[in-house]
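All of the numbers you see were taken from the coordinates with simple rules; none came from a lab. What you see is a predicted model; the values in this text were computed from it and never measured. Cβ atoms are built from the backbone, for glycine too; each structure is taken alone.
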Structure P
C-alpha cells in the first residue's frame, strides 16, 4: 500500500457557500498515480464540512434552505453568548454534515455516481481560506 496526500487551498464566502471540489480531488488522484484504494477528503476546522450532492443550482439552494431550517443563522446559541463570534449555527451545521468523506478508487477513478459531486460547504459567518486534505491510500494496477 502507498499513500499520497495533497492539500487544497480554497477561498470561500461563508454563509453556507458550497463549492464543487470534484475536479481538484480527481486531479489529486491523477497526480498520485494510484489506481485502486480509498480517497479520503477532510476539512480541518469546526465550521465547514465535506459531503456529496448533485451540484446544480436547485439542489444547492435546497441544501442551503434545509440548513437554515435546521440551524438558523439568527437563532439563539449558547456558543454565541459565550464567545461572541456569532457563528454558533455554523458549528452545528458542520457537526451535522461532518468533516470528511471516503470514496473508493477503482481503476484510477473515483467511484461516484453520475450526478454525484464532492462538495466543500463553508458554514462560517465570514469569508475564509479553507484547507482541504485529499489523502489517498492505495496501489497501482
Structure Q
C-alpha cells in the first residue's frame, strides 16, 4: 500500500492542536485522532453548499478504524483529508488521512449510515448525494 499525500483527498479540513490534547509523553493523545477524523467526516457531510443531509435524516457512525503512523506534536495544526471509497444503498465508506506539516500521521477508515430520525432505521441515500459522493473518490498519484 502506497503512502498517500494530502493531495490524494478531495475533501480537506483542519484542526488546531490544543495543549490539553497532549499526554504524558508530550505528543497528542491517540484518542484525539478520532476527533480529527470526525472533523473530516463532518466537513463532507455538512458542507454548507453541498451537504448530504435531508430533513428528518442523520448520519450515524457504524465503523471507525485508525492506524497510527507517526506522532503528532503540539503546538500546530493538522490537516485531515477525506475520500469516498464506497457508496452503498444507505452507507458511505470513507478513507481518511491525518497530516501534520505534510507528513502522514494516521490513516482512518470510517463508515457512516444515513438513518431516518423518526424510525432510527437506515434509509436510502438521495440520488443527488450519490452522484456527488461518486465524485469524491481518492485521487491517485
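Taking distance in nm of label points 7 Å out along Cα→Cβ at positions 47 and 111 as the criterion, the largest value within structures P, Q is that of P. A value of 4.9 was derived for distance in nm of label points 7 Å out along Cα→Cβ at positions 103 and 127; which structure in P, Q was it taken from? This value belongs to structure Q.
Ranked by relative contact order in percent (Cα under 8 Å, 6 or more apart), structures P, Q are topped by P, which has the highest value. Among candidates P, Q, the computation of distance in nm of label points 7 Å out along Cα→Cβ at positions 15 and 39 that gave 0.6 used structure Q.
Thinking of P, Q, which structure, once Rg and Dmax of the Cα atoms in Å is computed, gives back 16.1, 54?
P
Among candidates P, Q, the computation of helix-only ellipticity at 222 nm (-39500 (n - 2.57) for each DSSP H run of 4 or more, over all residues; to 500) that gave -5500 used structure Q. Comparing distance in nm of label points 7 Å out along Cα→Cβ at positions 55 and 71 across structures P, Q, the highest figure comes from Q.
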